[in-house]
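Next come the structures, one after another.
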Structure P
Amino acid sequence: MRTPRFIAVAIAPLLAALLALLGAAPAHSAGPRYVALGDSYSAGLGAGSYDAASGACKRSTKAYPALWAAAHAPSAFDFTACSGATTTDVTDSQLGPVDAATGLVSVTVGGNDAEFSDVMTTCVLSSQAACLDRVATARTFIDGTLPGLLDHTYDAIRAKGPHAHVVVLGYPRVYQVPGDCVLGLSDASRKAIDAAADDLDDVLAKRAADHGFTFADVRSAFSAHELCSPSPWLHSVTLPVDESYHPTATGQSHGYLLPFTGAA
């Protein structure tokens, strides 16, 4: 005989409490389907422990997407971020796993479009004047051209994942100024590089907001842990050279994972 509906409703809370007392829990669905997009800052370049199958993308098990997935057990986890990726690469090559069932997407992108690697190479190997000029060129690109590129990529993410909660993560300032570095770039060059990073984050935050995405600002998490600080979470010039100016494993677990967890 079917139990009357009002009785079923009345005993449901009692059943849940009994299960809790017995050490069982009511069945619940798994976490959201999660897709991690982006460039080397999402792939985890610099953190080590790279997945050999990821090849030149150098996806790390210590990158914030992998750490978040291990802690939160999403129902599916696709890690398509790739070192060196631009906005075009994300749009053209990384969106395959994103679909209407995707619940969470993370992305870092824009730094390679602005050619920050070339900015750092110029600043390290050339004069202060050349450094400042190269930074100025990058800032012009960030302010004038990058917003349209981000719009195209963000539109593509939303089209593929219409129901996803999308978290756009920014980039840290590279240097603490003044800091304890006695050699290397001048403070003027370091300040200019940090100003360009701020420009980049400002554009990312604005474009994310205009698309209904959440922006996770990592600058406060990295504060006092930039280069020239007593405890940096970024590599300076190092070997392999492509890991230079990228987060260490601690930078991923503290500088990126914590802001992402708060925004996810």
Structure Q
Amino acid sequence: MSEFLRFHGTDSYLTNEALEAAVNCALVLQRPLLVKGEPGTGKTLLAEAISAALGLRLLTWHVKSTTRAQDGLYVYDTVQRLYDSRFGDGDVKDIRRYIKYGPLGQAFASKERVVLLIDEVDKADIEFPNDLLHELDRMRFRVNETDDEIAASHRPVVIITSNNEKELPDAFLRRCVFHFIDFPDQELMKRIVAVHHPDVDTQLVDHALRVFYELRDMKRLRKRPSTSELIDWIAVLRASGLSDVRLEGKVPFLGTLLKKEQDLATLADQLAGGRRFRS
């Protein structure tokens, strides 16, 4: 790489030194960056921030349980070709019309460097991560139906996210740069809130953060509230004109923060027992 593009976050995506170092390490080594962390820590948004900061186009590949590495390269749309052959719409002899590049294929075919987000890699079959890195190492693929070979001009900036739903193969981990995004502390969270609500009342923020982190500290919650839920909750509190919220009383708009019936019951039980953090 002739020029080292450094990442320092963006106005709307706040970072710390450890995260910036991991991204820049991946840029220098031209290796995929594997990002883990609990929901709401900004794993997916990181790719958008890198794309914006470096001025590179973003391609997104949302992985599902049935996803194969081949799907990311291209698919041959036989159904559309059959439809066209029956109803006479288009030249069915031109097979290239029915070759649809996936996100990985688009990244390889691009004349410019791109950012490729491979979101929730752990949802796929256990063989998927190694198959994926095999294709990333080769940086080229052949379209069997047309015998065309697509070779990448630039290695994409690859960001891979995982929610730890299953263990990833050691061979896959060895070939990635890894970073675990810690959940923001209160100081960083204040800055994040200020990005989304720049003119919010400071008293409201202080009270909301206190309740938010008290909820997150409860040991028996099955799904602790995340950053995005805090942002939404503050938006609703502002719209309703509330500024003084406490965990001891009735928490307004609690359904914005807690999304499981068991967690609502847990909170009610702990508040009724007078021991807020009983485990």
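Each reported figure results from applying straightforward, stated rules to the coordinates on display, with no laboratory input. Only a predicted model underlies this, so the values are computations on that prediction, with no experimental measurement involved. Cβ atoms are built from the backbone, for glycine too; each structure is taken alone.
When distance in nm of label points 7 Å out along Cα→Cβ at positions 167 and 199 is calculated for each of P, Q, the greatest value falls to Q.
Which structure, out of P, Q, was mean projected area of the Cα convex hull in nm² calculated from, if the result is 18.2? Answer for the origin of the read-out: P. Looking at distance in nm of label points 7 Å out along Cα→Cβ at positions 55 and 151 for structures P, Q, the greatest value goes to P.
When FRET efficiency 1/(1 + (r/R0)^6) of positions 95 and 127 (r between Cβ atoms, R0 = 41 Å, to 0.05) is calculated for each of the structures P, Q, the largest result comes from Q. Once distance in nm of label points 7 Å out along Cα→Cβ at positions 231 and 255 is evaluated on every structure in P, Q, the highest one turns out to be Q. Out of P, Q, choose the structure whose coordinates give Rg and Dmax of the Cα atoms in Å, for residues 159-214 alone equal to 16.0, 50 when calculated. The read-out was computed on structure P. Source structure of the calculated read-out (Cα extents along the principal axes in Å, for residues 63-134 alone, 42, 30, 17) within P, Q: Q. Each of P, Q could give distance in nm of label points 7 Å out along Cα→Cβ at positions 31 and 119, but the derived value 3.2 comes from P.
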